[in-house]
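Next up, some structures in structure tokens.
Quick note: the coordinates plus some simple rules give every number you see, no bench work behind them. The structure displayed is predicted, hence computed values, not measured ones. Cβ atoms are built from the backbone, for glycine too; each structure is taken alone.
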Structure I
Amino acid sequence: MGIVVVTGSHGLVGSATVGLFAEQGYEVIGIDNNMRAYFFGDDGSTQAAGARLQQAFPQRYRHENLDIRHQEAIDKLFAEHAKEIVGVVHAAAQPSHDWAAREPHTDFTINANGTLNLLEATRRHTPEVPFIFTSTNKVYGDQPNFLPLIELESRWELDPAHPYALRGVDESMSIDNCLHSLFGASKVAADVLTQEYGRYFGLKTAVFRGGCLTGSGHAGAELHGFLAWLSKCVLTGRPYTVFGYLGKQVRDNIHVRDLVQAFWHFFQAPRSGEVYNMGGARVSNCSVLEAIALCEEISGRRLDYTVVPGNRIGDHQWWISDVQKFATHYPKWRLTLSIHDIIEEIISGLRQQESH
């Protein structure tokens, strides 16, 4: 059936993608060098996820310990398997606002240059295959913070009269003239490059601008992985810090299974240069305070948390994705998990890890 190349293959999105394609009968070459441990320490390490993939798919999964910044190594891999590669899913990234400011060159070369290396290798060696890129809603910078918001008891909510109120933010929102954070800027570069390789060169590229991507396989850390880190703190008794907005900031959360199902639909009927907002939409969203209450209810434990006044630079006060464009292009896809379902699964998964 051919080979699918997956970058960031031991991360949340990458490992779920590997599982989906391997179960469908494809061979998968996974590129991952566990940079997440460098970013976030032991909490962020993806080593265990890599071992699980090797065990689950010994005949279908092959791991390559490559750095996507190394152009020659990436080009060589694509050249060697040019006749076998049938798709590329690019899920590797430096994913944190705060961390990007510590090492701007590292952040930009991973997110922007790494994406360019993969796009160019695809164009040179496998120009007919679909190329799926995991982008982020942070490409919109702090533009969503200028929407008319209303303060409710446990969350901020959009004025019901606004066009985005019914379904969330669609792809028409500008990504220009706003504060992005350095992470947001590096992802903008990668996002626009991926679009351009579709529109200029005709590659079958799709950009998925994710909100909070989550699931029980997430190696949550304080700087990245909201629900996974929150659930870990509830279960272990670690203190949790809420940064700004009174804890009422809203995020939509999409389970990684729903996200990779979207990848699967695109893979089967690819288009060129598409951009899709992708998140939990109105099906699965919560404020931080609401997430804390749910975690406490599901776990039966209390969280030791502090709300500090300063929000992270460029952080969204309210975000819900409008997924209507993708659902219109691929009407058989749908969101299947609510925020309650997701938190329940994450806590159950963490408890199983504790018991082993």
Structure II
Amino acid sequence: MDQNIVLSLYRKYRPQKFEEVYGQESMVDVLKEAIKQNKISHAYLFSGCRGIGKTSMARIFAKEIGCKSTDLIEIDAASHTSIDDIKILTENVYTMPMHSPYTVYILDEVHMLSISAFNAFLKILEEPPSHCIFLLATTEEEKLPETVLSRCQIIKLKTPENDIIKKLLIKVASKEGFKLNKEEASSIAMASVGSFRDALGLLQQVLTLSKEKEVKEEIVASIVGIPKGELINEFLTCVTSGDVSLGIECIKKAFESGSDMVFFSRVVVDKMRSALLYKMTGEDKYIEEYEKDDREFLIKLSEKEKLGTDLLQKTIEATIQTATSYVPQLPLEMLMINSKND
């Protein structure tokens, strides 16, 4: 595979227009309607977790309102935090755009500005020249002063569900000439914890190691730190039947194989949830994302008497504890031990 293509996956598939944005339909509609009605605010704040496309959305919006690249100015607020940086900005905003109706300033990670910089920024943010639009982006909206928030139209981007990330991964892999199965895509999506950027970063590593056109489970497992699906299924069988000895052995095998125990437990929760929803509703939609063998396994798992909301809740609690446990496998071991008495 061409290494240059792999290394540029995130930039190569960065959305260039609203129609290419995944999972943010309501906010896209808000921005498109503002343009359509010519009700464009002087300041927008794009808020949401890392890697979900805040800056991409800002760039698309700037493009849609007619801003050319010569009049688009991007500033990394994380490295331009001082009052002097903001003074330079406030002096430059009065310069008229060269080729566009607007000069657009994108300030990324705006929460990193110092208090004095925020104070200097407030006046120009409240009353900018008519040709000037500010597009702010942050992963930590709660750190912004209320005085800044009140001057912006806030565009809250939601963390994408795994299904949305999974569809993007399958599509990108296909465009790169690879077949990525739903199960492997789901593993990468889960490991990315809601970040498109991280998901594509993991995918490019997977594709780099893939010698065949169909991505193998063991390649994905080696990158994201998960064991083979059979081991996860074996653990699920043990925890729903109270087989403590075999269940602890599964945990031992997963840990010794180098699996990330947090990720291991997340996959356990995900599959347990799917089986429980199928058990409660009988609807195939809760298991259809899995391959045939896994679907058949989850149907059998749904028949287990122990499978219920209490067990799922305890498994979720064990997953949360795993992230901070001194002994990463201990919370799952305790879950396994307690399952015998439930």
Practice item. Out of I, II, choose the structure whose coordinates give P(r) over Cα pairs in 20 Å bins from 0, in percent equal to 27, 45, 25, 3 when calculated. Key: II
Check your understanding: Here helix-only ellipticity at 222 nm (-39500 (n - 2.57) for each DSSP H run of 4 or more, over all residues; to 500) has been calculated and equals -16000, so which of I, II was it run on?
Key -> II
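To test your reading of the models, identify which of I, II gives 0.95 for FRET efficiency 1/(1 + (r/R0)^6) of positions 20 and 284 (r between Cβ atoms, R0 = 35 Å, to 0.05) when calculated.
On the way: I: 0.95; II: 0.70.
Traced to structure I.
Looking just at FRET efficiency 1/(1 + (r/R0)^6) of positions 12 and 332 (r between Cβ atoms, R0 = 30 Å, to 0.05), which of the labels I, II belongs to the structure with the highest value? Don't jump to the answer; show the numbers that get you there.
Numbers: I: 0.80; II: 0.20.
Comparing I, II, the top value of FRET efficiency 1/(1 + (r/R0)^6) of positions 12 and 332 (r between Cβ atoms, R0 = 30 Å, to 0.05) belongs to I.
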